[in-house]
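Novice: Each structure below appears as structure tokens.
Only the coordinates and a few stated rules stand behind these numbers; no lab work does. Since we're looking at a predicted model, the values are computed, not measured. Cβ atoms are built from the backbone, for glycine too; each structure is taken alone.
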Structure I
Amino acid sequence: MILSSLSNIIAVDLSYRDTGIAIVESHHGAATLIHAYNYVNPPMGYGFENLRTMASNVYKTIDEIRLKAELFKADVVLVEMPCFSQNAKAAIAVGLLWGAIVDLDYILVEPSFLKIWSGSKRGDHKAEVKAKVESMTCLDKKQLANDNIVDSVALGLAFCELINL
């Protein structure tokens with residue numbers, strides 16, 4: 001992949017309930033946040049019919065990412081994937097996300113990438129990532145309160161720094 005002096009990046013913190021999406025422009029080494037928002041799905045229900053609804057919602061999320069990538073002519077789509085779950089329903093959602101993302105042209109990123117970028121230490125949780133994003137952007141309080149938005153923005157900014165090294 002060769003990135004030009006002007007590159008459009010879609011950075012995604014993917015989850016079933018609340019996916020963070022950031023659109024970042026990299027121009028001659030400078031990253032500019034164009035837009036950051038979250039795409040929200042309804043809570044997961046129980047039972048077989050709710051599994052079908054969940055699967056449909058996951059594909060709507062992937063369609064939202066694809067639409068933004070096409071609309072902003074993304075050169076790169078970065079996706080931080082959920083890897084672990086705390087309960088059976090969350091494990092099903094993670095499986096659905098992994099199944100749905102396979103047909104999207106993306107770069108898969110481990111969650112640890114943001115900790116390394118922000119200089120986080122064990123036990124810092126999201127504090128260092130949030131502090132670095134806040135210092136580099138003009139996100140409002142509502143956006144900064146949403147970890148998924150913060151992580152998507154951080155992912156885009158970190159990638160810009162990485163490609164500009």
Structure II
Amino acid sequence: MEKKQYQFEDFLLDVHPAYQPFVTQTHQTLLQDGYQIKIDRAKSGFLVSYFDKKTKRSLANFVFRKSGLVARIYGEHVNSYLDFMETLPDAMARAIDKATVCKRFLNPAACNSRCPMGYDFPLKGKQQQKCRYSGFMFPVDNQSVPFIEAFLVREVQERAQA
């Protein structure tokens with residue numbers, strides 16, 4: 001049986017209408033910046049991944065959870081824009097603080113050896129050591145949308161300079 005090829009429009013139909021312009025603009029911007037897209041279907045809905053074609057490194061995902069649409073950002077260069085991180089709203093800072101601690105920081109043998117490790121950075125006066133897969137997962141809502149956009153812009157800029 002052949003795996004169904006999903007299109008961005010299939011995913012967009014499941015996105016709340018209030019957030020479709022944000023998701024569409026993000027999609028267009030990332031494609032213009034040279035990122036590739038991969039769309040899969042999971043139990044909870046679509047998983048849309050944006051990655052660098054050359055390095056195969058993920059930049060961001062949109063994924064559905066019971067609570068709705070969530071944006072996951074792979075902020076590999078977070079330490080280059082700490083000034084921005086300090087401007088995150090309390091809800092987003094709490095989401096980071098609640099995220100899983102990177103096991104490899106605690107014990108390098110505790111996680112898969114191929115895991116690229118998480119993020120180690122200060123946020124609002126507290127040192128964070130977060131797993132790269134859960135460290136920057138934010139519900140897409142009215143408060144988070146401009147910060148998710150800005151976060152992605154910062155990360156894309158830093159990756160382009162690296």
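Novice: Once distance in nm of label points 7 Å out along Cα→Cβ at positions 28 and 52 is calculated for all of I, II, which comes out largest?
Specialist: Checked I, II; max of distance in nm of label points 7 Å out along Cα→Cβ at positions 28 and 52 sits with I.
Novice: Okay, moving on. If we compute relative contact order in percent (Cα under 8 Å, 6 or more apart) for structures I, II, which one ends up with the highest value?
Specialist: The maximum falls on structure I.
Novice: I have 14.5 for mean count of other Cβ atoms within 10 Å over residues 84-91, calculated from one of the structures I, II. Which structure is it? Display every interim value, and only then the final one.
Specialist: Values: I: 11.2; II: 14.5.
Of the structures listed, the value fits II.
Novice: One of I, II was used to compute mean count of other Cβ atoms within 10 Å over residues 20-27, and the answer was 16.0. Which one was it? Please report the intermediate quantities before stating the final value.
Specialist: On the way: I: 22.9; II: 16.0.
Structure of origin is II.
Novice: State the single structure among I, II that was used to calculate helix-only ellipticity at 222 nm (-39500 (n - 2.57) for each DSSP H run of 4 or more, over all residues; to 500), giving -9500.
Specialist: II
Novice: Quick one: distance in nm of label points 7 Å out along Cα→Cβ at positions 36 and 148 came out at 1.5 when computed from one of I, II, so which one is it?
Specialist: I
Novice: Check the numbers for distance in nm of label points 7 Å out along Cα→Cβ at positions 12 and 124 across I, II and tell me which is largest.
Specialist: II
Novice: Who wins on FRET efficiency 1/(1 + (r/R0)^6) of positions 76 and 92 (r between Cβ atoms, R0 = 25 Å, to 0.05) among I, II, i.e. which is largest?
Specialist: Top value of FRET efficiency 1/(1 + (r/R0)^6) of positions 76 and 92 (r between Cβ atoms, R0 = 25 Å, to 0.05) goes to structure II.
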